[in-house]
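Nothing in this text is a laboratory measurement; each read-out follows from the coordinates by a stated rule. Please read all numbers here as calculations on a predicted model, not as lab measurements. Cβ atoms are built from the backbone, for glycine too; each structure is taken alone.
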Structure I
Amino acid sequence: MELPVFKCKNADDVLRAVKDYNISFVQFWFIDIVGTLKSFQITPKELEAAFEEGMGFDGSSILGFTRIDESDMVAFPDPETFQMVSWRPTERPVARMFCDIKNPDGTPFEGDPRYVLRRNLEKAASKGYTMYVGPELEFFTFASPNEPKILDFGGYFDAPPLDLGNDIRREIIFNLEKMGIQVEYSHHEVAPSQHEIDLRYQEALRMADAAVTYKVVVKEVARKHGCYATFMPKPLFGENGSGMHVHQSLFKNGSNAFFDANAEYCLSGECKSYIAGLLKHIKEFTVITNPTVNSYKRLVPGYEAPVYVAWANRNRSALIRVPMYKPGKEVATRMELRCPDPTANPYLAFAAMLAAGLKGIEEGYEVSTPVEENIFSMTEYEMAGKGIESLPGSLYEATVAFENSELMKEALGEHLHAAYVKAKKAEWDEFRTHVSEWEISRYLPTL
């Protein structure tokens, strides 16, 4: 059976589809504060009640949700996210819906990342803006999850036989399209056994849902091919890491608010202030876009990862790049934030970016002069002369900047902000007290 792409608008549409396609189970999806997918499944006979009353669960068992003495949470499925899961058998198929998490009294739960993004999007909408994003999620394929044993020696844009992941990427794309997720293109990336599949831009909440789905599909398809896919930012020493460059734009009254035909670089004042907002506040939300200890092994000079707080036109050594404008392509005017990596919780990452950009627009921030030279080749003295700073150098440094940020506390809410700080400090403490193989081999024979 060929899987249809559903465009459900309400509960009745979902109930009809479940009956028409003989769906066996419906998975309810949501994610915790660090982006780990959580899921439980129900039978079709429970679905109508789930739409009306939600499905209860123990929130105290979910990272960053609630304490044991206030553990009851309720998951309400979003009918517009209903799709069959493409990697399961088509006989008695399985479907999924993303959920909005609420308190028992029906109010939105402030620790739900999906609600956090929705709230920031509503703030933008109150000013007339709709946020569109297009992430580029890179990943590696290895022989197993136990060691980073590469499967090919291909490089950037290499074709078979150097690229041995072509069939995997092809099947991933087919699976994504079956779930209504549009793909722009795919290719082998710079490092051996590294790949990139770019999703076509769409509204930010739907794209966050798509990004979560993308990661599940990548892992499931790789598993079927007998290998392991990972979004770990820096699994190979001496090779480029995996990023999640995020292209973003704001639309207003149906037009791209970032485009101005009469302005320098064809960028509107709103776009320049949005960029300025990201640059000014980037250190405050780096721990959201780059949330693991390993993230900061990628954010070092020399491997194409942008670590310098600057913007440019086309220059890929800057933190923010503005792709070249093409006449007649006004809707494609956008800016690209290049530091995020694919371990980021997409709901929180998009919310943090939007909050910083809107702050820039609200306060009328003025953007700095674009840096078109290769920043990677500059000396520290030259960078200081241009006012170019660096991103935080460790998870701890980034967590402290986030903890002290009033903007992030406001954007993400006090509950989630505090829970995220607690989780990241615990991760850092676990890392800093661990005795690594490097320390053993370096010090044990001589000290």
Structure II
Amino acid sequence: MIVEAARGTFDAQVVAKAIEHLVDKYSTRGARVGWLMIASIFVESWDLYSISFVLIFIQQAFHPSTWMLGLAAAATQGGAVIGSLAGGWLTDRVGRRAVFLGTMITFFVFGTAQGFVTSMTQLVIIRFILGIPLGTDIANGYTYIMEYMQRGKREVMGNRWQFMFAVGEVVAIAFVLLFLGLGLPQNTIWRVMLGLSGLPALVLFILRMNLPETVIWLIHRGQFREAKKIAQDMYGDPLDMLPDENLDLPRPKLSAFLSEIRRDPLRWRATLYGWIACFAQSSEFSTFAFYLPVLFLLLHVSGVFQTDLISLFLYLIAVISGWVGPLITPRIGQRKLAIYGFSIVFVSLIVAAIAIYTNTLVLLPFVAAAMLWGHYWDAENVMTIPSMVAPSQYRGTATGFAYVFVKLPSFLSIFLFPSFFNAIGKGNATLFTALFPLLGLLAAIFILPEVYGYKGQEKASV
């Protein structure tokens, strides 16, 4: 039976205290939940960035214009903008569990369908639709991490998303090299590479099927009986402070999302930094790093096979950087991690522009390695911070909203940068890209407070 909660008869602070109590609770299954959510980044990484290694094959298959080729590469990012907004709202509205199951099913269907397209138009449409569950899953996955892992550990797990991105890129490059080495036709290689993205999505769907709803979402919905049962299973804590009957609690209002964040100055500064840093790191990567294989070919640094070998080496460095960053976060904090990362990228891009201007092309692979090391540090906490500091009743919405600042510049950069690249020249385009890490660096220095171990004051929707 559900009892309606009258404002005068139910203490809203009981809900807030129960939620605050959970932030410091250790769950024996929390790490598994965190890794299952971070693992979905592998699916996104494979799909978003494997296409950069086979763009030249797609170009030879369909002979599209530069605009159409850029649109095919960027379409998933455009769909992710919609998925981030809608998925974040749905995560808060209908629950975390329902959303993550739906995203993996959708991704499996449309991820696999990429391998069977017969025109560039079909590829663009399918990749746009594919982006919607990708954006949704990020909003949902971070919500799970922040609500099932204790303070101090959730920040480390959240920062691992870039490690998983790098792993996806390394595996994608390795498969391309394998197929090239086996002598497979180029038309087969790009179809298999894009179509294979549906397979890990299916595996994750199976592994996630038995995950429960988050206790915090159930508490906000007044579903106390189920919340207490899951809390006992996940934490060994029956949450005795909550009543044993369900209550019909008011739903949080979407219109109050931003005003609620702005109530707390530290929360607001951290969130504002997250948005700026999301934009900066996404723009620096989607312009320079995304087109590294194309850049190497245009500058005659190497051939296709050699370019992919260099790319494999670079992303192996990115894997190491992505693993090291979360490990040092408890020692140096989120703020210094961001400052170090953006500084390395800024200096690397300046050197890269000089190398192109002076035709010292032998420096490019080394500068690119340094740039990727820095990028995989400055990008690690841009989603962790706004998700972690968000009020829990708006966490899905806050995470999805932050991810828009990743995906919108990614879409515009990948779509427009090839033409911009051709219009102003390789060196000028690289120098222009250095403005993005400079923006992120200034935001880290002047806006971001140290938020490692953050525990904000919770508020019930009652």
Structure III
Amino acid sequence: MNLELLQNKNILLFGKSRAFSNDEFASQMKFHKITITEEFSEDIALVVEGKMMTPYEQNSSNALYESKSKSLEFISIDVLEKELAKYIDADTLLMSLKLSRNKERLKSFIQNSTINDELFFKLLKMYSWSSEDFFENDDNRDVSAAIILRFYKNIERNHNVQYATSGFMHLISQTFKPELIEMIFELEPLQKSLHEELNGANLNILSAIATHPKTPKSVLEQLIKKARPMVKTLIAMRSDCDEGMQIKLYDSMNEEVLEALSMGDNLSKELAIKLLQDDKYVKNIAQNLRLESDIFEELIKKTPVEVAKNSSLTPEMQQRVVNLNLNEANMALANNENLDNSVAMGLLAHRSKTLTSEIYKNSVISKEALAQAYKDEANHASLAKNLNTPSDILEALSNSQDIEVLKALAQNPNTPVEALYQLQLDSRVARQVKENPAFGKHIQQENIGWEV
């Protein structure tokens, strides 16, 4: 529709405006030189169906549509209000609101779903929360609900979420927009929480911000500077926590934050060396840091078992661990998610039953090696647990008489569906089959009811 074509004309409105308050709607109509009437006349240019139409208005609208639909245009109030929103001069509106300090008018625009996000964010920055929380007074509740309603996906499925602080946490988990995360972070109630003892709900919001992959770096740096240690620990464990942020976190000298830093795989070499001076962080660093040769040499002497768990070990480093001939270190290496196959074959040569069992559970072992292992019945329980075991072997194992093998198969998400159907008939493992996520997904896809 074109508002310019409606200038100096009359439109018939049934019901009321929806996005605009009554006063604001009347003001917008006046600005566009459009006259609103409540009775039909021959000079009516447009009929608008608004919200809260009375039964009388609904009947009048229906009758008018039957008689005039070919010569008269009928639209909903939503269409008209979206068009009105396009003509709002943001700068003029913001200056008017700033000068008038009319909180009710400001709130009505914040609640207006037809304005664009850019203007919405600017309006929010003008709103005063009166040093109270999101739902601590009626005005704050209305504004909080407006934020959640605007951005929450599938709000119709969870319409009560707009009245709960957890709604902000859900918004953050749903969004991929850095600007929305930044806007929520800058809201006065959250900023106030940075300086006071956090309530549970606001702590959850800050935690969601601290862990979200799209949170702007500028927000993370403010959290490092102002937030409580618990929130800082979440940032310390982010994969994109760069050296500059790590140094600021380290400078806090908070034990919880330092421990979180020691668990990061991207900890800077400079900070790793500093933290290694304290024995309580050595094991964390050994297990998690992406290892370089000099750090590896220091750590393999101090704590070889934890080093063996590190997924960044090169095949040469893994062989160095094997050469130590320490049973506990070899067991840890056998469970390493990046265990090299040639190193694994070397460990098998130790002829240790427990070590062999752990190796054949590891999904990095080649299918060829697993197929060879199937020839020995002693390996069947481990193969039944392995996510990389070929499907034909898993299916063959379903005929085993060993209950441990059957339980492992029932829990393995890669066990063929046909084998799982067979296993669910066995009362000893039926529960495990029902709890197998792959089987549950298959049941849902096939639209078969299942009672757990």
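What to note about this one:
- Mean count of other Cβ atoms within 10 Å over residues 136-143 - structure with the largest value, from I, II, III: II
- Here helix-only ellipticity at 222 nm (-39500 (n - 2.57) for each DSSP H run of 4 or more, over all residues; to 500) was derived from just one of the structures I, II, III, and that gives -25000; the source is II.
- Which of I, II, III yields 40, 24, 18 [semi-axes √(5λ) of the Cα gyration tensor in Å, calculated]: II
- Source structure (of I, II, III) for relative contact order in percent (Cα under 8 Å, 6 or more apart), computed value 6: III
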